[in-house]
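Colleague: So, here come the structures, one by one.
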Structure I
Amino acid sequence: MAIIPVEVQFGMAIVVHQDAVIADAVCAPAPVRVGLLGLGNVGSAVARLSRDAAPALAARGFAPIIEAALVRSARPGRPASDAVLDLTEHPDVFFSHQLDVVIEVLGGVEPARTLVRRALDRGIPVVTANKSLVAAHGHELAAFARRRGTAFRYEASVIAGVPFLGTFERRPLVSRTDSLIGILNGTSNFILTQIARGSSFADALGEAQRRGYAEPDPSMDVSGGDAAEKLAVLIRQFGGLIVPPRRIPRTGIDVVEPQDLDAARECGGVVRPVASAAWSDARVRAFVAPAFVPHDHPLAPVAGSTNAVLLSGPSGTQCYSGPGAGPDVTAATLLDDVAEVVTEGRVRPPSPIAATAAVTCDPPATSWFVRVSDARAEAAAIADLLAAYGVLCSRVVTTAGRIYLRTFPIEPARLHEGLAAVRAATRADVVPFHALEVRC
């Protein structure tokens, strides 16, 4: 590669690559041979977008060609299969192609991990949206990619429509944080929003599936499992701590009833599917659960399938928000990652992130929003009983035959002692929700 000196300033030679001068004159986009691991909802969206967005991608200097797609069943008539040159069920056939980059959208941990390692071992850059894979093996795969001198990108794995992970990976000072809180699952947020507007849970879930937000099996979204995996990714990235998603305390949105949303509104807030984590000295306090969010909290207006995350650290709090569900949103971020990989001029391996296993991962002390139904006692008597256990209420509301209590911050163990006493004394059905506070 020829280098042309331009001038000398301040004792330094300012140079340009001759190739860069030629590139300005030659605008033909370079073909990029892409291998797709998976051709489901997201994989099909990637294949379609690579074709439909060809002019925009050509302006960036490359033309993606879906050279091969590895699928579990190469049945005729698969969606978007016409945008793939070779559809195969066999890994050896897939890797026989000369691939410039691999996009992994299989989902799950295996066989995704094995196939991604095989690509990285050959020096092929890998781009993925698989939060399960990144949560379980992201640290290992990033280290493996560094050893092989290739790229491993996972921007689309968390809040797919808001590319912020890569930015912070390259900026160690700005990325210093000690806590985060957000809405990380667009499907569950959409469902709760629809219920608040009068839909039943079943109808809201069905609409989420029709729009492509939820899979045919929505259990990971509804249970909080998807958000827990994303939270694990963020804890490793920003806290340098490895927490298996199964260790993160979580509650699914299926415990929420329409009356809870009405009561939250009466108490000056909304219910959102919240993911929260804070860390210090290798100890993490975290939860994934539906939570009461006051109207003046930054997460309160985040509705529908929108996601958001608040990152707090020495420099203050930063907020990132945008679409977090849907194949098209994910496909766009995946192809943007591909664009970065192939147009940077050199392959950039993952930045080294020092990460160690977290010692503990427990739920934090928070305020609480508690539903008490079928109680054989008055609201005042229940509040007095809780106070005897150190659970102090800031507000009590009776609506639709239920009692709702807002508490001051207290450790979960002490709260549950008080709630157990309420159940024993009143035979009530009691369900606690975390409640967020607005930081001044």
Structure II
Amino acid sequence: MIRKFNTNNPAKTKILILGGGFAGSNVLREMQKQSERNDVEITLVSQDNFFLFTPMLPEVSSGMLHASDITTPIRSFCKTANFCHAKILSIDIENKHVSIIRIFDQKETVLEYDYLVLALGSKDNFFGNINIEEFAFTIKTLEDAIAIRNHIISVLECADQERDQILQEQLLRFVVVGGGFAGVEIATEIHHFLQDATKNYYKNIDSAKIRTIIVSAREGILPEVGEELGKFALDHVRKSGIEVITNTKAVDAGEDHVLLSDNTIIPCATLIWAGGVTVDPLISTLRCEHGQSGRLVVDQYMRLKDYPSIFALGDCANLVDSKTNIVYPTTAQIAIRQAKLVSENLIAEITGTMNSMKPFLYHNKGVMATIGKRTGVALLNGRKIYGFTAWLLWRSFYWTHLPTREKKIKVGFDWFLSLIFRADIMTVGFIKKKTLSRLETPIYSAIERGIDQSQNTSYL
């Protein structure tokens, strides 16, 4: 049964935000901060009931941080707004409604809106390679990070018991596809975890036999930081013991190997894909103008060109920088800035003061990446920084952008503890999950099942 949801007060302006990542959650927070109007009703829909601080996902994979350190309940942001923990089924931009299905009981609901904010983020792009999609881990979600951690520890447990040297070497081979930020940061993080764990716990594993391999389709790694810093990063990563294969792509995979574009087969038990992203299928199938990678073409105010009541931002938006004539990249920093602008322009639309709407202008102050233990690279306002200073800047910047004081304390405390104690090698284990295929009030359930209501039946 599909229910249509209408606000209790039809006179209220309904704002619907799809997505609870950096873009969506910051629009919500900014809207509540900037406007205390009683004639506006804000609803945010997300498949997760928490905001995930994705820059620190690799540290969850290595166990340096706990999952709760980088997750914040979305409801903690909802001072006056509504939240729907649901999966989005379809978006009807012509009739202004969105169909959703609740996570727990699979009940479908239709939400109406006056203004729509599209902030659904991106999905991993496997470029049509079904085998890689099946056999590779990814590093986009909290589940991904936990799965990688559990898998790596299980592999070490297995390798420690394996007496066949060839099989043990295969188990101790870890391949990461992607030479960008995500690939390099997850590769360096798990490599140092593997080194520390084997030295401290696994006496039958020679840490020198551990091979972490980065496969990059480009000449080097981290092209976003420029040639000089990219070369420094490449040299440092290789010196730390990580192998880097450049100008090569992963073209196929199985459960125990990966095939490269130069016909090299790497036997391995672990393959992590960080080779690219694409927009959510819900976005790519909308009947409106699309740009590169299926992103939605927006005007300078972050609105869809043919639908001024719909705003798109973050990974969903295709906006060209008027100064460089280049499409803005999909980064958390840009999503946060766009969220502030979208909230301001939304308020201007609602109040009828369209003349006060502002165009999106962004000066990229720089990019940063960690490339190993207490080492990083940073390009800030044209200044090249590397080593410990860049690593400290990375930590300081993202620590200050954690959404709550509680998370700042927890992350800072766990970072401090990692300096004192050895790596944790406990797996999370398997968790039983239950959902419902139907959830109805007792009277309807009884009627549908043909139960005689005249019988003495009681409900708790």
Structure III
Amino acid sequence: MDLGHLIPRSFKGKVRTAVRGEGIYLYDEEGNAYIDGCCGALLSSIGHGVKEIADAMYSQLLTMEFAHPSRWNNTVSVEAAKELSSLTQEGLDYVWFVSGGSEAIESAMKMAIQYFVERDGKGSGKTEIIARWNSYHGSTTGTMGLAGSMARRRTFAPIFKEFPKICSHYCYRCPLNLTYPECGVACAHALEDEILRLGAERVAAFVAEPVVGSTVGGLHPPKEYWPIIREICTKYDVLLIADEIMTGMGRTGKAFCTQHWNVTPDMICSAKALSGGYSPVGAMVVTEKIATMIRDGSGSFQHGHTYNGNPVTAAAVVATIQYMKKNRTIENAAERGRQFDAMIPEFLSNPIIGEIRGMGLMRGFEIVADKETKKPFSPSVKAAALVTEECMKRGLVIYPGTGQIGGVAGDQFLFAPPLVSTADDLDEMKSRLLGGLKAAAEALKGKV
């Protein structure tokens, strides 16, 4: 395809051209159908071409497409906030809408710091935000300093502030050289050590993905991890920010992933599937404690974008959540997740699959050259890309990733199909994925 004046993601990448989407399928220029087995980047969760969403957006476009949020409120954004807060944990009731995940995280960073300024005065020293290695929180200047996705930030390191980090719960390759459960979930307790090292009076927040997304592919935590983190944050007066941009909106079988462990963060960040992929969107949801501090203090959040609470996007959010409720997509994600669990042994029989992890319909596959030693393929082999292409040949789209080992090595991919997938759909995806993995294993024989 001639891209004309367009700057693509990669001038050197060879990608197909998508021309149409319908249900769980995407179609290329030649009419070939591909099952969207990763929902783009975990956002097209209710499938493509859902008329209810398109109709809601079209109606709003004809009613009012824009009114600047500094001078106007709009009723559809109020309705969208109500619908979103109906899905979150009790007490997480106040919503700030933006245009994407990076903006949502950066909003939470600013809100955390402003909260303590409002509470303690302009002399507040609580400005540090702790994050984790093996993480991704966005590509803006602020969020790059949080993230531990090395390849995406090395070039731009001179322009962002590096925030402190602790290790992630990467049990398959434990960075602490320990074994769960004998370790006592030391990776969670590392947060307390880091807070004490920095001084609790300097730490505003801790941010983490409940299940790590693109950087380690579906890395789920030990069941004790998030309750321990919540307890530590409360103990040291540190706000807990859950980056649920990939894990939220039903992806793991609950509306938001932290609900699996009965943990209520101080803030949740959502995006991607919040509008079903039909409009760029992001959201920060905060507790009443935080919202009240701003409301009764300065009266305004010192942050903003032109498209805050955009009415057309808000219409997409309302329609998406109502569609999900009506069609019980969250419950279906939980059921399809249990169906996937039964498939794991067959996938693990493939010689290049070292581990399968994740929850619900967010699953990660780690690709290895040697299952016994967990040795990865050399980056030059491009194993994840090879697996992806073999799956594409069979009409299944997956989400590849690399660099989870020290930021320089390792291959993995995410399998995260639409939440509306049926049992038969998942069986078909299983067949295509097994075929792709078998072909990739053959092609990778003898390569290290």
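Nothing in this text is a laboratory measurement; each read-out follows from the coordinates by a stated rule. Note that the coordinates shown come from a computational prediction; the quantities given were computed from them, not determined experimentally. Cβ atoms are built from the backbone, for glycine too; each structure is taken alone.
Colleague: Supply the structure label, taken from I, II, III, corresponding to Cα extents along the principal axes in Å, for residues 67-306 alone with the calculated value 62, 48, 26.
Modeller: Values: I: 62, 48, 26; II: 63, 41, 32; III: 55, 42, 39.
So the calculation was done on I.
Colleague: Related question: Where is mean count of other Cβ atoms within 10 Å over residues 315-322 largest, in which of I, II, III?
Modeller: Details: I: 14.5; II: 20.6; III: 24.9.
Structure III gives the largest value of mean count of other Cβ atoms within 10 Å over residues 315-322 among I, II, III.
Colleague: Of structures I, II, III, which gives 21.9 when mean projected area of the Cα convex hull in nm² is computed from the coordinates? Walk me through the intermediate numbers first.
Modeller: On the way: I: 25.1; II: 27.0; III: 21.9.
Source structure: III.
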